Each structure stands twice: as structure tokens, then as C-alpha cells.
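The numbers here are math on the coordinates, done by the rules we state, and not lab data. What you see is a predicted model, and the numbers here were worked out from it, not measured in a lab. Cβ atoms are built from the backbone, for glycine too; each structure is taken alone.
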Structure I
């Protein structure tokens, strides 16, 4: 493995979060295009050697992850325990925010035909955040998704959301 690829692996491990091609470029002192080529080569080497982890491109960057088939065996080592699954109502609210952001609580309730009370839960899980205020009367808060949303749902960006095509919002996020 070359020094460049060693640096890629070290950077991804040390960061503990997705690292953008721009950030890696600065570390490697390469252009972003050359960095992407090196990351692809690193990914291939990691896969070829079966090292127990892989490189994933998500949320606008690259990160090291444990393959799903190995994660089950590691469950006793992982903490904290996973949060309970989101309720159908929470998934609906999250989907409305993801597809229509920035959006007010009143707009969410109008689209859902029900309460948007789960916004607080989604904020606690760092899936949504306040992104501003509306110019409407009372200046209601505007909600949008976070990078954590992209990470948890395995999306590189919001452009990777599946098309609506008349399907219900929550179904799309459940996958």
C-alpha cells in the first residue's frame, strides 16, 4: 500500500465522520480528481484484502464502516444500544421535511393531515433542525434535514432521495 493510501485510511479512521474529497485533497496535497482516483484505489485494496471494514461514500464524503454481515457479530461491543425504530408518524413527518424543506410545522401538518408533534423527537435524534424562519405572520420556524439524516439513511445528498411518483412519503424512507 502506498503512503497516499495509508494517509487516506488514517484520515478516515481518525476523523470518525465522513471526510470530503476536498479535505482529503488538502491532507494528500493532490487535486480533488486525483484524490478521488486514490480513494477508489484504496477502496478496491480494502475490499480485495477483506480487512473487516469498507469505505462508504455518504453525506458528501467518505467514511470507514463495518459491513452489515459483520456488524451483527460485533453487536456486544457496540454501544449505546440502537434507538427504537421511528414510528410511522415520525417517518411521515421526516419524509415531508426531507422532500419539502425548508418547511414550517403548519405546512407539515397540512401535508400530513395530522399533527407534527414528532418534530421534537426528530430534532432529539438530530435528523432535523431549525434552518431559519418564514416571512409569514408570526415568523414560524422552518425545518430541514441534517447531515445525520443523510448518514442514517445512506444518502450522499438530498438529490439521492427516491422520486415521489405519488407514493406515500413514509414508505419511501422505510425503503
Structure II
């Protein structure tokens, strides 16, 4: 996976919020409709009360485990692994990122470049382009940058996620 998507966390949080809202609204409606009786009447479940309690306990423990796993995944920083090549040679993720960023800065129209090494290995590249830059030309030159990095490392493939940002136009003062 090249990009870390927060879509799963957003969808789960939204579904959990909607579910909590529905349960709360349902409990409020039951309470308003049944003033003389408890909101949750367990009379039909009396013969199975032990199993209902065990089921509720299991669901509670499962909810805690899923919540802790979710929190752990959200809080765990992203790994930036070093690349281990043949003959015991190790290329650190910072060295690889710096080399690709330096090479990407040589492309005409690139004002700034940030590169992160993620995965096994993969690159996340963020380029800031100068105003008026031909994006197609930058894209073709960036393909050459990635080819040089792949060839230097001896890798058959080097996936990359590229983000292109446009630099703000220089403001002119009226005189």
C-alpha cells in the first residue's frame, strides 16, 4: 500500500456515530412511550437471562478489542524501512529519499520536492511546481527520475504515489 488511507477510520467512525445516535434515539423514544414500564423489558428473555448476559459480555469484550485495535492502528506511526540489497548493502530510507528528492529538484519547473520511503519499498513524492510549469513535461521527467532510482537499486519495480502542488503566484504590489 503506497498511501495511508484514513477512509476506513472515517467510515467506521461515521457508522459508529450513526449507530449510537439510533440506539440513543430509540431508547429515548421507548422511554417516552412506556412511562409506566422500564424502557428495556426483559420478561420474554427471563428463561435465557444467563445466555443474554454472556452474549452481552462477549459483545462488550469484542467491542473493547476492536476499539483498542482501531486506536492502535490510528496512532501507530508509519514505517520508513531501510532497503537491504545484495552483498549485505543497506540503503537507509533517509538516504534514498534525499537522493530521489535531489534528483527531482533538477527537473525544470519543480520548486520543492519531498520524498518518503514507505512499504517494501515504495515512494511517496510531493512536488511543488512553479507557476506556469508544463505538468506533462514534469511528469515525463519524473518518470526518468524513478527509472534512475530503480536502476541504481537494482529493483524490478519501485511504486510511487505522486502529489503535485502548484506554488502560489508571486504577488505584485501596485505602485
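Out of I, II, choose the structure whose coordinates give Cα extents along the principal axes in Å, for residues 104-151 alone equal to 35, 18, 15 when calculated. Computed on structure II. To test your reading of the models, identify which of I, II gives 6.1 for distance in nm of label points 7 Å out along Cα→Cβ at positions 24 and 88 when calculated. So the calculation was done on II. For which of the structures I, II does the calculation of Cα extents along the principal axes in Å return 77, 64, 23? Of the structures listed, the value fits II. Work out the source of -14000 here, i.e. which of I, II gives that when helix-only ellipticity at 222 nm (-39500 (n - 2.57) for each DSSP H run of 4 or more, over all residues; to 500) is computed. Value -14000 for helix-only ellipticity at 222 nm (-39500 (n - 2.57) for each DSSP H run of 4 or more, over all residues; to 500) corresponds to I out of I, II. Here mean projected area of the Cα convex hull in nm², for residues 16-95 alone was derived from just one of the structures I, II, and that gives 7.5; the source is I.
Hey, distance in nm of label points 7 Å out along Cα→Cβ at positions 8 and 136 derived from one of I, II reads 3.9; which structure?
Going label by label, the one that fits is II.
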